[in-house]
1. Matching task: 0.15 is the computed value of FRET efficiency 1/(1 + (r/R0)^6) of positions 7 and 31 (r between Cβ atoms, R0 = 25 Å, to 0.05). Pick the structure from 1, 2, 3.
2. Rg/Rh (Cα atoms, Kirkwood Rh) computed as 1.21: which structure among 1, 2, 3?
3. Match the computed value -2500 of helix-only ellipticity at 222 nm (-39500 (n - 2.57) for each DSSP H run of 4 or more, over all residues; to 500) to one of the structures 1, 2, 3, and report its label.
Structure 1
């Protein structure tokens, strides 16, 4: 499973990093980034919580669209 952050929507609040730091980080530009190409099964629930908790809906999971 892979997660992506839309940098145009991200406000850099850090909610995703606080929820799942194993997948998301705030980069030097102040925006979030999913730095893991494939999320391990044991982190999927936390990564999905981060996606669902994003206040600007900037995080997506392309696998959900297939």
Structure 2
């Protein structure tokens, strides 16, 4: 079971990180987005090739502007 931001995901094991972004309806080109898998930040250049294991915990973070 893959969890994304604490929720069970429909993404299957073996899928790349970019599939998670598609599930969340986020473009991989969107600036200010970071992805961590099991506490490790995954470089944007690896989002299409880094595959998720069955028990992956994925966090998708967005930068916010403000004071």
Structure 3
């Protein structure tokens, strides 16, 4: 279960990197499209840190229950 949570964290990072690269490519052209990709990038970075803290809390709780 923990392994799956790690993969979803990195999936959010991949989406963020893709979105931010797309923003750089669209720089100066379509403002609406650039805004959408920028929003996806920022939300993905936020979700990465949220999911990471959630997973670390879950691991800590699981390790405490084993002891």
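1. It must be structure 3, since only it matches.
2. Of the options listed, only 3 reproduces it.
3. 2
Taken together, the values in this text are just the output of simple stated rules run on the coordinates, not laboratory data. Just so it is clear, the structure is predicted and the values come from calculations on it, not from any experiment. Cβ atoms are built from the backbone, for glycine too; each structure is taken alone.
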